[in-house]
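Multiple structures are listed underneath, in structure tokens.
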Structure I
Amino acid sequence: MYRLSHYSAAELIQEHREELHGYLVRQTRCPETASDILQDAFLRLIHADTQSAIKNPRAFLYKVVSNLAIDHLRSSARRVARHADESELLDQPDPTPPVEHQLYTQEQIARLRLAVSELPPRCREVFIMHKFKHYPYSVIMDELGISESTVLKHIVKAMEHCRRRMRELDSLADQNIEKQ
């Protein structure tokens, strides 16, 4: 194993400092980053274990510096991408519906429950089985022992009733708001 001494590593970097700094500034577009990479290169050189003696120290130094510059650019790109992802998240609207919408929805559900509760028992049962439990007509027919046309009549009757009552209840709610 061959290793550069502190002195020889410092001497090698000092000998090529200007050209290396220029090269790194062109790569990173930042003089401070170029200086930081040169300091990192020194550490890499003194900790580098090679299988054989370094035949071309300048080429080896350029390889070390190039690899450090690539690492820096990749790290910066990841940091920028991560920051972009976070800023995109900040630009996204909150998926939670506004409180007003939630209240309106809860009021609508309460009105629908009232309308459904007003249906005759068999009609209500058929309607709930079909619209809320998603039973097909055939299952409703079998479970309740009624014909398909009866199932259809109950559903139509329930839908008409619920639409009418929802409109009436909405109208009453609007009138109450206007009075306030």
Structure II
Amino acid sequence: MPLFARRERPPAEAVAPLERDERVTSWASLGGGGYVVGTPLGLWLPGAGGPGRTRWHLIAKATWDAPRLTLIVGAEGDRLGGGAVTLVEQPPRVLTLPAPRSVPKDVRDRVTRSVRYSSEHRLAPAGAARIVARRVAGQDGLVWQVRFEPGTDADDPLLREQVTRLVAEARQAVEPALP
């Protein structure tokens, strides 16, 4: 490969939905048609209403098992005390990438870099929750997320109070004190 080889540009239809100044960091054709396009702001995926961007901080988990990229995306739920938002995992989304290019690496790197803090906590009398602080591209500060583990009653006021306290403690440890 020559030292200054040109990267292949994505097709025009793959970049058409992107915002005007949005820069492509990775892309690949999907088996069955369509494209997946990575940018600093998120991952553009085909959808029922056309392509849409999934922000990096909403991708809870991604696994690569060639030729399949499996994404677990979280939908933001209700707000808890302490400024955290609950994250409700959606069913896995499996993308077939016959020629993946750099998409799997881009997804891994950007999702990993977005995480600033992550900790799982047992709750009393039962259940568990994961508290995560993530960077969001284009925004200052951190977004605090709470994912209740399966089987945990996310509506239980006692558990929500515990999680609110845990988020406050984590914020105090992670975010610098303001003057």
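Only the coordinates and a few stated rules stand behind these numbers; no lab work does. Everything quoted here is computed from the prediction, not taken from an experiment. Cβ atoms are built from the backbone, for glycine too; each structure is taken alone.
Given 163 as the derived value for volume of the Cα convex hull per residue in Å³, which of the supplied structures I, II does it correspond to? Intermediate results must be reported in sequence, preceding the final value.
Values: I: 273; II: 163.
Of the options listed, only II reproduces it.
Identify the structure, out of I, II, from whose coordinates distance in nm of label points 7 Å out along Cα→Cβ at positions 25 and 169 was calculated to give 3.3.
Numbers: I: 7.6; II: 3.3.
So the calculation was done on II.
To which of I, II does the computed value 4.0 (distance in nm of label points 7 Å out along Cα→Cβ at positions 49 and 161) belong? Don't skip to the answer; put the middle values down first.
Details: I: 8.6; II: 4.0.
Going through each structure in turn, the value belongs to II.
If you work out FRET efficiency 1/(1 + (r/R0)^6) of positions 9 and 105 (r between Cβ atoms, R0 = 41 Å, to 0.05) for I, II, which one comes out largest? Show your work: numbers first, answer last.
On the way: I: 0.05; II: 1.00.
The structure with the largest value is II.
When helix-only ellipticity at 222 nm (-39500 (n - 2.57) for each DSSP H run of 4 or more, over all residues; to 500) is computed for each of I, II, which one produces -6000?
Traced to structure II.
Can you rank I, II by distance in nm of label points 7 Å out along Cα→Cβ at positions 41 and 81 and just name the one with the largest value? Each step should come with its number before you reach the end.
Working: I: 2.7; II: 3.6.
When distance in nm of label points 7 Å out along Cα→Cβ at positions 41 and 81 is calculated for I, II, structure II comes out on top.
Please state which of the structures I, II yields 10.4 when distance in nm of label points 7 Å out along Cα→Cβ at positions 57 and 145 is computed from it. Show your work: numbers first, answer last.
On the way: I: 10.4; II: 0.9.
Corresponding structure: I.
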